[in-house]
Structure I
C-alpha cells in the first residue's frame, strides 16, 4: 500500500492509501459485484455514484473517481472502474 497526502486549497489535508493498481472485480455466488480491500469485500452496489464530484482527488490520483463508499464523516473508499468494467482501483481517503 502506498500513502499519498493531498493538500486542498483551504489548507486541509487528506491521507489517501491504495496501490494505484487495477484489481479484478469479482462476483458473489448471487452475482453481486465486489472489490476486496484489506480482506474486506466491498459490494459495488454499496458505492454511491458521484462522477465529477471528486475533481481534486481524481486529478491528484490520475484517474477519474466515479463513486464513493463513506464509512464515517471523515473517511471513505473511492472507486475507479476501468473502461471495460472488469477492473477497479480502490483508494481509502481520510481527512486529517
Structure II
C-alpha cells in the first residue's frame, strides 16, 4: 500500500532491514499496538512491537528475532519509535 511505503523507508533507515509486515491493533479507542516484522541483511526474521497511547506516549513492548540458533532479544531504537510515531500522527 502506497500510503505506508514510508514505514518501509523508516525500517531500512533505522533498523537496517526490509519491511515484511506491519500490523496495527487498536485498543481502548485511543491506543494502538504496532507490530513491525522485518528481515535483516542475513535474512533473519525480526519482530518489533510498541504501543502508542493517544499517538503520543510510546511504550516499548518487544524487539526480538529468531535464527538457526534460536530466539534472541534486541534493544529498542527510540529514534525509530519517534520517527514512526511522527509519521503515524501525520498519516
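Just checking, which of I, II has the largest value of mean count of other Cβ atoms within 10 Å over residues 7-14? Top value of mean count of other Cβ atoms within 10 Å over residues 7-14, among I, II, belongs to structure II. Of structures I, II, which gives -8000 when helix-only ellipticity at 222 nm (-39500 (n - 2.57) for each DSSP H run of 4 or more, over all residues; to 500) is computed from the coordinates? Derived from II, not from the others. One of I, II was used to calculate FRET efficiency 1/(1 + (r/R0)^6) of positions 39 and 63 (r between Cβ atoms, R0 = 25 Å, to 0.05), giving 0.95; which? Considering all the candidates, the number was obtained from II. Could you figure out which one of I, II the value 21 for relative contact order in percent (Cα under 8 Å, 6 or more apart) was computed from? This value belongs to structure II.
Every number in this text was worked out from the coordinates using simple rules, so none of it is lab data. Nothing here was measured: the structure is a model prediction, and the numbers come from that model. Cβ atoms are built from the backbone, for glycine too; each structure is taken alone.
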